[in-house]
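Some structures to go through are shown next.
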Structure I
């Protein structure tokens with residue numbers, strides 16, 4: 001091979017790959033090879049300590065795609081091959097096979113010959129070719145002998161032999177690819193077998209999602225994104241994914257959106273796609289490698305969350321009332337922050353988040369005003385308008401601090417009132433001086449319980 005296979009595999013072992021990653025890669029390869037009939041057969045065994053705990057030990061995938069033609073065979077032997085780059089192929093996916101399985105046997109019939117490849121970490125580019133006349137093309141890839149990274153003494157990361165779960169993971173991981181192929185008019189049937197149990201994914205079962213487009217401006221450039229989504233009733237896990245080249249790459253979590261949907265007994269599946277993400281996905285397809293000068297991933301994720309929040313609010317109009325309630329509760333808690341709370345532009349609001357962002361904005365404003373005031377003091381000559389603006393800002397901040405003090409003083413008064421109503425003994429216990437754990441009698445090392453409890 002045009003690179004040391006063992007070294008290439010070692011680089012992928014640093015990634016947190018799923019046990020099913022070889023399945024995702026091989027299914028994608030089959031579809032890229034124009035296969036429309038794909039069969040996957042899983043072999044399983046029970047865990048030594050629990051006969052009812054069945055785990056996948058190997059699997060075989062058979063398809064009727066183009067097979068190992070001269071061009072495809074040369075691509076397989078070349079690291080970072082540009083072959084099928086337009087389809088999103090990185091030329092390295094096969095190395096993830098050997099992270100999970102020690103041996104992969106490839107047998108391909110292209111109509112005129114049979115091509116056999118024993119792919120493992122010691123692979124030395126040996127490809128066996130022998131004449132074999134057949135009327136149909138067929139490729140069979142067998143994955144055997146789970147690596148010690150996934151199965152060894154005290155370690156068992158193998159997938160459970162649960163066909164429903166495996167099918168769900170395939171649909172989730174390849175959702176965008178399957179949808180895009182269906183949208184192009186491609187027909188396909190992918191069948192899965194575990195023992196006598198069989199299930200399938202076919203073109204007619206792919207549900208078309210809704211979508212929303214948005215633009216992210218950055219450094220005088222505009223980046224286009226499309227968000228595909230679908231709501232489901234009932235309890236389920238929100239599945240939010242950043243995708244590249246038709247494949248899911250990175251999970252995105254939003255506790256805020258999740259909590260709101262859980263309250264509605266609903267969940268959402270959403271996928272974000274973009275040429276920008278296609279061009280920045282890393283070789284493992286589990287993360288993005290974005291240069292320091294480019295649009296940051298955190299900005300993409302923020303737009304992703306904001307767009308999802310708008311979609312959720314459009315679907316559940318009563319969330320506007322919940323937002324109003326959160327604003328009222330936050331202002332009642334900290335009235336001196338009311339202007340910052342009212343100016344909060346988050347789509348879905350909670351009292352906690354409103355107060356957190358308001359306190360942050362308040363502190364930033366204070367620091368900005370302090371700096372402006374210091375700068376004005378050291379200047380020999382200050383324009384009247386600038387001077388008046390600085391004084392107005394200082395006065396405004398002082399007013400906010402006074403309001404905060406009054407609110408705090410009111411809490412103390414209310415606390416004292418409760419103590420008085422509790423009787424003399426309660427008042428004595430709360431007001432008496434207490435020693436710190438260290439036992440020092442220094443007044444500075446003692447606490448005033450009333451203030452510590454208010």
Structure II
């Protein structure tokens with residue numbers, strides 16, 4: 001259905017569902033009704049999407065889950081917590097936990113959505129598929145089309161499962177966080193897995209995927225991500241606990257476009273405009289499930305704002321600022337910009353709206369500009385000789401000497417003057433700021449050693 005609809009019709013349907021979702025929340029959710037009264041929002045006067053954008057105030061974690069930690073029922077439709085099938089928690093990365101409550105009907109619909117996406121991207125309906133879920137915190141993936149192995153963040157189990165079952169399946173989908181998947185691939189190769197002989201797909205979540213890390217993974221698997229008929233996909237997906245998994249996602253076509261954005265700065269500036277020094281993820285979303293907006297900030301950037309359009313939502317969040325920086329990109333703008341730069345053959349077949357997402361963390365330096373961890377990641381993963389010797393964990397902070405970058409090397413990496421000098425040279429050459437770079441042996445790294453992949457690493 002989505003593939004056949006014109007973008008203008010999709011937009012109109014999405015806006016209609018948005019107004020309906022707003023009215024439902026305003027009438028049935030006590031906390032939201034109170035919030036609208038406090039902000040003098042004229043509920044009965046909001047008839048159009050323009051009214052909605054202009055008159056409905058924004059929500060965020062502080063105005064919802066922080067305020068109602070001891071009385072979460074007030075965030076629920078009719079103040080009821082009944083027939084709940086799942087409670088999904090956020091990572092607590094911000095210092096505050098938030099939740100989605102999923103009833104049985106919504107859970108079944110979520111499974112249908114995941115099945116559709118898995119079949120659309122990986123053809124799981126036509127291929128016997130093993131999905132290895134190594135997401136942390138007990139995050140579950142429900143599907144009726146694949147065999148699921150829940151390993152959590154145990155690389156030894158992941159490697160054992162692949163060795164034991166790979167021959168029994170036509171393809172394997174590995175879902176996890178960047179640094180953990182990196183460890184699994186590297187440890188697996190050391191233990192004798194010949195990755196290039198397997199039909200592997202990787203879906204990465206929890207944080208933004210550096211394009212150079214994708215290239216590093218592709219080298220391990222023997223994949224060419226710039227070819228549309230590539231045998232495997234190494235892509236990323238962005239979920240938000242309050243809304244569910246896989247809100248924004250990459251396809252093979254969008255991966256090729258993102259790599260084009262990396263190579264062609266003028267094309268990137270024309271399509272994205274904001275923050276041209278940092279490469280965002282370019283992802284599609286279903287506008288019949290979520291209404292996506294921008295909350296403008298400085299320097300042409302915005303925060304992503306979501307409205308849940310699912311009629312069964314127990315906590316129907318409206319205009320909720322997820323605090324990830326990004327911008328909306330219409331299919332028309334993408335198509336027109338590709339054509340203007342003679343890249344028309346890159347145009348995606350499915351005409352869904354998109355978002356360019358950078359993430360949320362930045363550190364402001366003495367020189368007056370903000371540095372994203374993703375910028376440093378791109379530098380560290382650009383060369384294989386560096387990428388294969390680090391865990392992916394590093395810490396950014398300000399010191400008397402300027403920007404301090406502390407980097408953790410792998411357990412198996414013996415520190416050498418040559419490696420240290422090479423890492424320093426790559427960073428200092430490309431970061432326009434005074435920098436103090438400290439490279440630690442694995443066990444001497446002083447940050448986050450207790451995490452063991454269960455929590456998001458704090459890069460700043």
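FYI, it's all coordinate maths here, none of it is from the lab. Just so you know, these numbers come straight off a predicted model, no measurement behind them. Cβ atoms are built from the backbone, for glycine too; each structure is taken alone.
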**Item:** Among I, II, which structure scores highest (criterion: distance in nm of label points 7 Å out along Cα→Cβ at positions 39 and 327)
**Value:** I
**Request:** Name the one structure among I, II that mean count of other Cβ atoms within 10 Å over residues 103-110 of 19.6 was derived from.
**Result:** I
**Fill in**
The value 190 for volume of the Cα convex hull per residue in Å³, for residues 183-382 alone, derived from one of I, II, belongs to structure I
**Request:** Could you figure out which one of I, II the value -10000 for helix-only ellipticity at 222 nm (-39500 (n - 2.57) for each DSSP H run of 4 or more, over all residues; to 500) was computed from?
**Result:** II
**Fill in**
Candidates I, II; mean count of other Cβ atoms within 10 Å over residues 215-222 computed = 10.4; producing structure is I
**Request:** Given a value of 35, 26, 24 for semi-axes √(5λ) of the Cα gyration tensor in Å, point me to the structure among I, II it was derived from.
**Result:** II
**Structure responsible for 9, 35, 35, 16, 5, 0, with P(r) over Cα pairs in 10 Å bins from 0, in percent, for residues 143-302 alone calculated and labels I, II on offer** = II
**Message:** When relative contact order in percent (Cα under 8 Å, 6 or more apart) is computed for each of I, II, which one produces 14?
**Reply:** II
